[in-house]
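Asker: These are the structures in question, set out in turn.
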Structure 1
Amino acid sequence: MAFPRRPSAALRYLLVAILLAVTFYALLGPTNLAPNDGLVIARPWGGYEAEQVFVHRGDYHQHQPKHPIDDLIKTAEQEFADKLAKETYTLSDAAAAYRRRRGRHPPPGFEEWHAFAQEKNAVVVEEFWDQIYHDLEPFWAIKPAVIRAGANKLDMHIEIRDGEATTGSDWFWTQIWLDMIKTIEHMLPDMVLALNAMDEPRLVVPWEDIDRYMKEASKKRKIVDVADVVTRFPRLPKPGETPSDDEAEMPETVWERDKHYWKIVRRGCPPTSDARVAPIITNFNRTPDITGPFALDHMRNGYVSNYTLSTTFCHQADLQALEGIFVEPLSVSATKSLLPLFGGSKLAVNNDILLPAPMYWSEEERFTGAEGAATPWFAKYTAAIWRGVATGGLNRPDNWRSFQRHRFVAMHNTTQLASPETKLNFIPPDKRYDLPPPDDLARWTSETTSVAFTNMMCAFKDTEPWCNYTSPYFETAPGMPMAEQFAFKFLPDIDGNSFSGRYLGFLRSTSLPIKATLWREWHDSRLVAWKHFVPMDSRFGDWFGLLEYFVGNGDTKPARDHVAERIATAGKQWAARVLRKEDMQVYVLRLLLEYARVASDDREVLGWVGDLK
């Protein structure tokens, strides 16, 4: 689609001045102004058609019909307020919060960690580090010597000894992680970190084994008497230096290469879950069956109400034919063994240990788009933008219809929308959304979205950016730098081979991220869906409803532009507080102190009790 030119910089700033003056008058005007009175201001520069924004003092719901999303936003506001109410400011309060939530004393080095967090002006809310304990807790059921042997046995490492981090690997991810760890190396005890160099996670321990490990680990969770606590980490034995570190103690690790990853990953789900009991799909050469959004446990009235559950596929067996990772990843090297392997992202059932992803630390321009991140909301196009390559795994002539990015782009094919009987119709079958008829839907979508592939990533090489089996259905568009995409208000974020490296850049921008994902990252517990970003189901059945809620559709479906701006602003402000490089340092320091403890022979008595003496 072609969008109109935005106004000149001078005109945009003049319009801002006028808007501020009118808003000031509305806020400080006559005392007989009713609480929800206000002004309607036309903004003809925001998209194809003029939009209206209600400037008021009071509840924005008063002048628009009630919508299910309104309640989700209200709930998110309360959830975020509850999180902030748990913030601690002193070392003793942070230690007390730790013991309440973790059932142990903090690890040695906790005092230095807290001082570092304060120095970096970090927000200290104990649950912000929940992912660390989710990742490490099963290892309390594994002998420390076996943990150390497992790390030594893997191929790519960062080693920390005597306060210095080194690596023998020149892989660029390892070098970026090394750069991050070297900023905190002087506060770290000896350890060996094994790293995953693949896009895809590696560990899928059967649910039954993890359940057993967690029960065993819970027996070791206790508050040790202060007199018995050891407050200093021991020296780390070098490989083979002691009999207890002999690799013969470690069970053999078997690496699986089955390219049908669903067969592997479903074992991480409970035995009675849909993923474990549903038949395995093997025919992907057809339009996939898509469950309607009203039949899902993580949805309420057709929209995501439980974001964490939405990223868990165990209750969503139909996703086995809707996500490239499950159909055919680019690479597979998986094991049932519980190994201390660190990586940048994982699915809910993977047992890898999460670090901040390398591109987040390196802040690559192509992922952050920093130049355009400050574009003011009023100067943006009132439309959604998505550009990307046809990744998600290895798409082939007989499986590409099951890839998430292909489905999302196909949903914006106006020919398909106008003729829903077409064989490429990927719109979920649930009809409870009150959307326009096909011809109007095609027109409305073309006016409010710009979605296209830039490269079809064909299985047959030397044909890109085209592909003989997908190009008949898709037209490619030129690439668009991230900074230019920030000229649009709405940024749908769709998974690729694994997590989307754009997410942090989207959150830091003044645009609104609309996030559909199955991937877990280090920062998840410090973000609140509907407060800092908008969640979307991985089937995309709620996409048009989300777009209609924010953009509107004629007189009967008014835009809620001010709600979108409020979420985008809250996300940007919060990202500037808790998703900085400094926050990554604070997270990794806490993570590695805990990892060093669980891999130490005297781990059950190691701790920090300086506040109790």
Structure 2
Amino acid sequence: MRLDNSMLRAMALAGCSLFVLAGPLHAQEQSAHAIAMHGKPALDAGFKAFPFVNPQAPKGGKMVYGVVGDFDNLNPVTVRGALTTARGIFNDTEFGNFVFEPLMQRSPDEPFTLYGLIAESVLTDDERSFVEFTLNPEARFSDGKPVRVEDVLFTTRMMQQQGVVRPHYTNWLSRVEKIEKTGERKVRFTFNEKADRELPLLLAGLPVLPEHGFDPETFGNTTLEPLVGSGPYVISTVRPGQLITYRKNPDYWGKDLPIKQGLDNYDEITVEYFRDVNSQFEAFKKGIFYIYPDANPRHWATAYNFPAVANGAVKRDEFQTGRPAVLNAFFFNTRREIFADRQVRAALAMLFDFEWANANLFHGAYQRTSGYFDNTHLSSLGQPASALEKKLLGDQAADIPADVMQGAWRQPVTDGSGADRKVLREALSLLQASGFTLKGSQLVDASGRPLTFEILVQTIDQQRIALGYQRTLARIGVNVSVRQADDAQYQLRKQSFDYDMLVSAFNGTLSPGAEQVGRWGSVARDAPGSFNYSGVAEPAVDAAIDAMVQATSIEDYVAAVRAYDRLLISGSYVVPLFYLRDQWLARWDFIQHPETIPLTGYYLPAFWRAASN
């Protein structure tokens, strides 16, 4: 079944029109029900429900999700010794917030807008020098105790502990000068000189943890003891590394809020863990869990020939979305000497044969990724640098290749053989210009050291891609090994930057901002657990991120993002791979979803189980 509705496309275009029509930000002189990064929220204060939900969706029944991986922790904010936190606890991009909730809830139907949840309203000024939240008087934790300003103060105080909590939280709070209680239900964050215009929205996404539920002395420790939160579910069963079950809280305080209509529809949710994707899919086929997101074209085209598909018990949906491309890539670890030279990285990046991989591994389903914001109006591809971009880049513009500045640069297109001689010669020429020579069948540097490195992968599919890349690199004397690590080892090595090259991905965004610091900013380069996989530490990149988050007009914002895109492209920090335009999802037919989906794609919290099942 293929979903193509006019509202979806209208909202996809709104991702552009919101930016075009909104113009400069205006003062927010009184508390509001929502806050948007640019322009106004799409929904007025009196809205009854999100437009992409079914407010009359049946309630009840059990949902079982299946994921690959492991977990050893229920604390949603710590990085100390944790393998990974159990899925669904908080800020889960697929499943939502089962246990802990943020002050305000982000809408997947808009580029960057948050609506009131624990905080019923928000106040800021034109300069965004502060933000003040007024807590909903009905907000309660699952043990019945009210959510207080003191809980917000406790949470932020604990999150300021460097090396204990996830670094993006401490980074956000480092830009706050003062946090104070300004009323019985009001908490105000006053910002310092490091703050930016995005900070009020980031702070609105903070979880609120109960002061009475944590010991400050052990706050950063991992735990497998069920925690008390304010969300719609409580933790019922925990089997570390195997499953976690959440039970609906019948006294959930927020069930009548407009943003909660049509959501949280199950009485019970279990997340089952599997060792690998093969065992995961076999379990889905047997009905052990009920939804299988599939991003593998080969698998989507060939794996669904089992009886439940033939008799209609399993449905396959294709969703058209307005979401930007995922940045799926090989990440160079520039902390390693071998990848310190930009020209070496650029040469090696040329040698991934997308045309061969797409035809032989993926049934031609993928689009090639070239930049960091592909499939959005924010991309620099096809857009010559404007005068405003050139002004932002300053002297740095001279270091960006002319074709990147002109918007004409693309990844090389090969003949699809995996051994395109033209591309091989061009890459080899760049490497020789960087001091490498062919010695027999091996490429060596001026000291005679071979050009060799390891690619760390997590899954069989990543391994297949890496092996194809390995074969092409070997043709010019680059010796590459591919190591598949189990989930625990992969997570540990990723968090400590213990790899030469890593296969990973970043979700695309229509509103890039402060989260980019954690991906590409200097401050995140050596922060354990950060997402700066490539080890980027460039003042020009930092300045571009700052320009993005400080922009007060749409013109300034788009110029800053495109300048940033050009800097990252010219830095050759990754080998960009590919992306899918649409989303694919297999589901057992008793799991149903709204006909309308939000801008960014299907939204699992809005699904439900048919009343008769």
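Asker: If mean count of other Cβ atoms within 10 Å over residues 89-96 computes to 15.9, which of 1, 2 did it come from?
Answerer: Values: 1: 15.9; 2: 18.5.
Of the options listed, only 1 reproduces it.
Asker: Out of 1, 2, which structure matches 0.97 when Cα Rg over 2.2 N^0.38 Å is calculated? Mind showing how you got there, number by number?
Answerer: Details: 1: 1.02; 2: 0.97.
Traced to structure 2.
Asker: Quick check: 19.8 is what I get for mean count of other Cβ atoms within 10 Å over residues 65-72, calculated from one of 1, 2. Which structure matches? Can you show the working numbers first?
Answerer: Numbers: 1: 15.5; 2: 19.8.
For mean count of other Cβ atoms within 10 Å over residues 65-72, the value 19.8 is produced by structure 2.
Asker: To which of 1, 2 does the computed value -9500 (helix-only ellipticity at 222 nm (-39500 (n - 2.57) for each DSSP H run of 4 or more, over all residues; to 500)) belong?
Answerer: Numbers: 1: -9500; 2: -7500.
It must be structure 1, since only it matches.
Asker: Separate question: From which structure (1, 2) was FRET efficiency 1/(1 + (r/R0)^6) of positions 233 and 489 (r between Cβ atoms, R0 = 30 Å, to 0.05) calculated, if the value obtained is 0.05? The partial results should precede the final answer.
Answerer: On the way: 1: 0.05; 2: 0.45.
Attributed to the structure labelled 1.
Asker: Out of 1, 2, which has the highest value for distance in nm of label points 7 Å out along Cα→Cβ at positions 377 and 441? Provide the component values of the computation, followed by the final result.
Answerer: On the way: 1: 2.9; 2: 5.4.
Once distance in nm of label points 7 Å out along Cα→Cβ at positions 377 and 441 is worked out for each structure, 2 has the highest.
Asker: So if we calculate distance in nm of label points 7 Å out along Cα→Cβ at positions 401 and 553 for every structure here (1, 2), which label has the highest result? Please list the in-between numbers first.
Answerer: Working: 1: 2.6; 2: 3.3.
Sorting by distance in nm of label points 7 Å out along Cα→Cβ at positions 401 and 553 in descending order puts 2 first.
No value in this document is a laboratory result; all are computed from the given coordinates. In this text the structure is predicted, and so the values were computed from the model without any measurement. Cβ atoms are built from the backbone, for glycine too; each structure is taken alone.
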